[in-house]
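For reference, the structures are reproduced in the following blocks.
None of the figures in this text is laboratory data; all of them are computed from the coordinates on show. If you're wondering where the values come from, they're calculated on a predicted model, not measured in any experiment. Cβ atoms are built from the backbone, for glycine too; each structure is taken alone.
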Structure P
Amino acid sequence: MAESETGRNTIFEERVEILANVHHPGDQFVMRVRAPKTASAAKPGQFVHLRVSDERPMRRPISIMLTDPEKGTVDLLIKVIGEGTRLLRERKTGESIQMLGPIGRPFDLSDSSKRYILIGGGVGIPPMIFCAMSLLGRAPAVVFAGSEVEFPFALKPSTAILPGVGGNTILGITSLEERGIASRLASNAGLYGCYEGYVPDLARDYLLALSSEERERCLLLSCGPHPMLHAVAKVGRELNIPAYLSLEEHMACGIGGCAGCVVKTIEDGEEKYRRVCVDGPVFESSLLPEFA
């Protein structure tokens, strides 16, 4: 057991069993592991650090998509981007790997008076799904997801009517829609049922169609590649909506020791350097000069 910046004894090291490893188009796969300590403690926006094999000591940071504390399981969406993630793709059901988790400061979902606008791109979609599931029955949420390859989820036509969203933008994520959580998809790859364009533009269309009073209730939560996060931050500034961004960064130790994932912030007029792994990965966009 280890310590983190969010408190003492909050990061666990577990030897986890792989329960499923389902491959999807676009070099994506969803891995389910049995990790009871992480499953019981994880919050939306946190991540795990996986050791890809016993021969490779360097771990890979992976966002948590879903947990089942009762069953002790954690679901992870992973995309092959190098040798480490390729090795993870080849791991088999029944094998075990070393994992640290949950790591990082999560999204703050405590204000039930807000409407949460969740914007995810690529492997940044999982934290948005985790947020949406955690908000169920507590506060309204809408999920906008973008991908340039086929989505690694079951999809279905959404029955929810969203202002500003129409035409052929009809598909949502089945697991969310079946629970009454509205969702819509965006892609530049010509995927059926998706908004043709970038996902921040889809979210902006929706927000512009709301009344000013409705927009005042909104918060933007987002995870994805940096260009997408820049666009989300811009939407937040334009419409005067607070935006909270989960940053994707390369990491070495993942627990704050190496300071290899620092990002510059401006806090109370003072320039500081924060570690994405434990001081983040979630930051308010107004604190990040890169996104201001």
Structure Q
Amino acid sequence: MAIQTIGVIGAGQMGNGIAHVMAVAEYDVLLTDVSQQALDKALETIRGNLSRQVSRGKLEESVMEASLSRIKTTLQLADLGQSDLVIEAATERESVKRAIFDDLQPHLQDHTILTSNTSSISITRLASRTDRPERFMGFHFMNPVPVMQLVELIRGIATDEPTYKACLGVVERLGKTAASAEDFPAFIVNRILMPMINEAVYTLYEGVGNVNSIDEALKLGANHPMGPLELADFIGLDTCLAIMNVLHDGLADTKYRPCPLLTKYVEAGWLGRKTQRGFYDYRGETPVPTR
């Protein structure tokens, strides 16, 4: 089917990035959130990121203005029912995602494809709560969306081939690359990445190294562009913990047990960059390790 209108649920870091790339690819985008303040902030972020692309010569100013004109916002979830494709990018909690799909379902067109940007939650389980499990799949962008080239496409047990092909076509129009993943906990990227981050937190917890030495070791010793603890702060420690819990619960293997120190940071509300404190303190001019 031809997809032209995209509904994006959630105007946070992932949602505004998805709206950004969809608009640049000449899709009409309707972005929703529960807060007008969040929507206003998202549009401001998108404009800033587009301006940065213009200043670096990656985008023409006319393209930026045309892209911004394609993004509309609404506080009414029901308004997204007229979209050809809906991408849910709300917080990484299954109960929240289920409630969103329950509320949206009565307003959907028959042909609308539903997708979730979840980084770990079962697509089959989310799809089973809807009236269209065959037109439901995982559409997992990497953060930051305008920069990262990969999109994981995850089929639930009922996802049909036309739905997969339609979503693959969207990824290709964005100029990104799709990796097809089976619907098992955390899919491909986070199945590999999160245990590494969790092991880095254990390395800190057990006193093998401090924050700085662990991050420097992986950057210089493994040629990683960002240390694992710095990356955890960028992703959000609450998100890291949620994904580790999905892995631990879904695979019942002790190797996925979340590090108690990661849990402690989340309990403290030290979630990384978004709260100004995590494994680093971001409140000054330069980040300072907290351990």
Read-out mean count of other Cβ atoms within 10 Å over residues 39-46, computed value 17.9, structure in P, Q:
Q
Please compute relative contact order in percent (Cα under 8 Å, 6 or more apart) for structures P, Q and give me the label with the greatest value.
P
Among P, Q, structure where mean count of other Cβ atoms within 10 Å over residues 79-86 as derived comes to 20.8
Q
Using Cα Rg over 2.2 N^0.38 Å for the comparison, can you identify which of P, Q gives the largest number?
Q
Of the structures P, Q, the one that 17.6 was derived from, the read-out being mean count of other Cβ atoms within 10 Å over residues 31-38
Q
Highest-scoring label, criterion being distance in nm of label points 7 Å out along Cα→Cβ at positions 95 and 159, among P, Q
P
Taking distance in nm of label points 7 Å out along Cα→Cβ at positions 263 and 279 for each of P, Q, which is largest?
Q
Quick check: -5500 is what I get for helix-only ellipticity at 222 nm (-39500 (n - 2.57) for each DSSP H run of 4 or more, over all residues; to 500), calculated from one of P, Q. Which structure matches?
P
Here distance in nm of label points 7 Å out along Cα→Cβ at positions 87 and 151 has been calculated and equals 0.6, so which of P, Q was it run on?
Q
